[in-house]
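Listed after this line are the structures, all set down as structure tokens.
Bear in mind these aren't lab numbers, they're just calculated from the coordinates by the rules spelled out. Remember, predicted model here, so these are calculated numbers, not experimental data. Cβ atoms are built from the backbone, for glycine too; each structure is taken alone.
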Structure I
Amino acid sequence: MNVNAQKRLAAEILKCGENRVYIEPDFIDDVSMAITREDIRNLIKNKIISKRNKIGISRIRANLNLKKKQKGRARGIGSRKGKKTARSPPKRNWINRIRPLRRELKKLRNTKQIEISVYRKLYLKAKGGAFNSVATLYRYIEENKLMRN
């Protein structure tokens, strides 16, 4: 029996696609006899014609991954995206570099191992990014013989 017309009417009434219209196989004869919208409405009321559930995409895997991330997992090298600087801001790197340099320069100045004028020059060089670490600062001081005896 061909019930395409009835399916189309049912889809319009149920406000869904024709593929989602389900007709009970035992009552196909009754459905094929239904001609008007009123007939289709009665069949829907009697649960002979019904609307199937939507088929969605499961979020279960995504939710599991979110839970892992909330627990502090899935942060290894393989799941990182972007450059190293994207995960640690450049400003933080600068702070981590400049603070020990300034601390070391103050220590040298206060213990009178370098003169105040030399301290000022080295401070400005550090601010300009001339030294990457305390070791490079000391190397520069030794090469230029800026340490007092």
Structure II
Amino acid sequence: MAAYVNDVAVRWSDQDAYGHVNHARVVTLLEDARTGLLFDAATRAGVAAFEAGLLVAALEVRYRRPIPWSPAGVRVVMTAEDVRAASFGVAYRLLLPTGDGNGSFDEAKPAATASTQLVPYDLATERPRRLTAEEREFLAEYTA
């Protein structure tokens, strides 16, 4: 098992009046990171069905530290979890740069942790669908 790691840019407009990334924008950062896993990496692995339809059925975010704007952005570490016949989860750890100038991120103290439950969806029939064997195999590579 290996986690999927995606560095995501933080936009200047993501900040709130306090100079931190707004809580709703954190969800967008997680979405940006997740598309790297489920669209880009999956397509490279020959699994393109996620792009055809995928719904977020549940989302939980725990904010642990303020997230300031940084030119280094944030690092999102993701693993798949709770893979079932017609749904799966993604767990996230959002990390901040350490500021040491070496491009490293603080693994010990995530700024946020989160999870989403995702449901494969057939847009043509407007119904959930089961995961394919290829999708399950892909997710297994990132299962904690």
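For the reader, a short list of remarks on this structure follows.
- Read-out relative contact order in percent (Cα under 8 Å, 6 or more apart), computed value 16, structure in I, II: I
- Structure from which 1.5 was derived, distance in nm of label points 7 Å out along Cα→Cβ at positions 28 and 52, options I, II: I
- Looking at FRET efficiency 1/(1 + (r/R0)^6) of positions 20 and 100 (r between Cβ atoms, R0 = 41 Å, to 0.05) over structures I, II, structure II comes out largest.
- Mean projected area of the Cα convex hull in nm² - structure with the largest value, from I, II: I
- For 5.4 (distance in nm of label points 7 Å out along Cα→Cβ at positions 108 and 124, calculated) the corresponding structure among I, II: II
- For -4500 (helix-only ellipticity at 222 nm (-39500 (n - 2.57) for each DSSP H run of 4 or more, over all residues; to 500), calculated) the corresponding structure among I, II: II
- With mean count of other Cβ atoms within 10 Å over residues 12-19 derived as 13.0, matching label from I, II: I
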